[in-house]
1. Work out which structure the value 30, 44, 24, 2 belongs to, where P(r) over Cα pairs in 10 Å bins from 0, in percent, for residues 8-47 alone was derived from one of 1, 2.
2. So distance in nm of label points 7 Å out along Cα→Cβ at positions 32 and 56, computed for just one structure, reads 1.5; which one of 1, 2 is that?
3. Match the computed value 13.8 of mean count of other Cβ atoms within 10 Å over residues 24-31 to one of the structures 1, 2, and report its label.
4. Thinking of 1, 2, which structure, once helix-only ellipticity at 222 nm (-39500 (n - 2.57) for each DSSP H run of 4 or more, over all residues; to 500) is computed, gives back -8000?
Structure 1
Amino acid sequence: MHLTATAVRSGEVRPVEIEGEEYVLWRGMDGRLRSAPRRCPHLDHDLVEGYVWRDELVCPGHGWAFDGAGNAYKRNEFGRIDPKGPVATLAIHEADGTVELEPR
């Protein structure tokens, strides 16, 4: 799948479907494009409704966070980070104003 680089702006969350699988894309504060599954593995919340905090995508349900590198985790009220396991991501190649997405 190909997109223009401007299809996902910083802080935005966008759904995409590749080979029958649903994902979300977002840009963090660093400008890098990232991906995660569309549904949170915790309680199946739609991550399109999530929000970008710094470079992470945060689930609107119970605050699980996704780093775009395939890691899900939860921060507790004391700042401890509890890993929640791996999640699927897309291979993202961005150059010359276009973005190419492929399943890993």
Structure 2
Amino acid sequence: MIHPIYRVQGFQITAPYTLRVQFDDGTEQTINFEPVLAGQLFGPLRDLSLFNRVQLDLEVHALVWPNGADFDPATLHDWPDNVHELTERARQWELTPA
């Protein structure tokens, strides 16, 4: 199976925990990340000041945060297909002791 490769071209913060993300194929997604911000890597992003420090890594064309968190551009591109699974995974992370 061949998986398309997408690159993030830009983004805007549109609301708390919400980004509008533009891709190299001309599409965009508006994503509310709040439901998936759990666990050791993504949980710290619940601090809105940290979340808002998101940047576009121009080498890999992905969104990255100072704590090392990132999301695969393909996951972001196909967010509506992935959000349920990611939300369920985040719930499990919250139930797992650190």
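1. Working through the options, I get structure 2.
2. The read-out comes from structure 1.
3. Going label by label, the one that fits is 2.
4. Checking each candidate, the match is 2.
Computed from the coordinates by the stated procedures, all read-outs in this text should not be read as laboratory data. Fair warning: this is a prediction, and the values are worked out from it, not measured in the lab. Cβ atoms are built from the backbone, for glycine too; each structure is taken alone.
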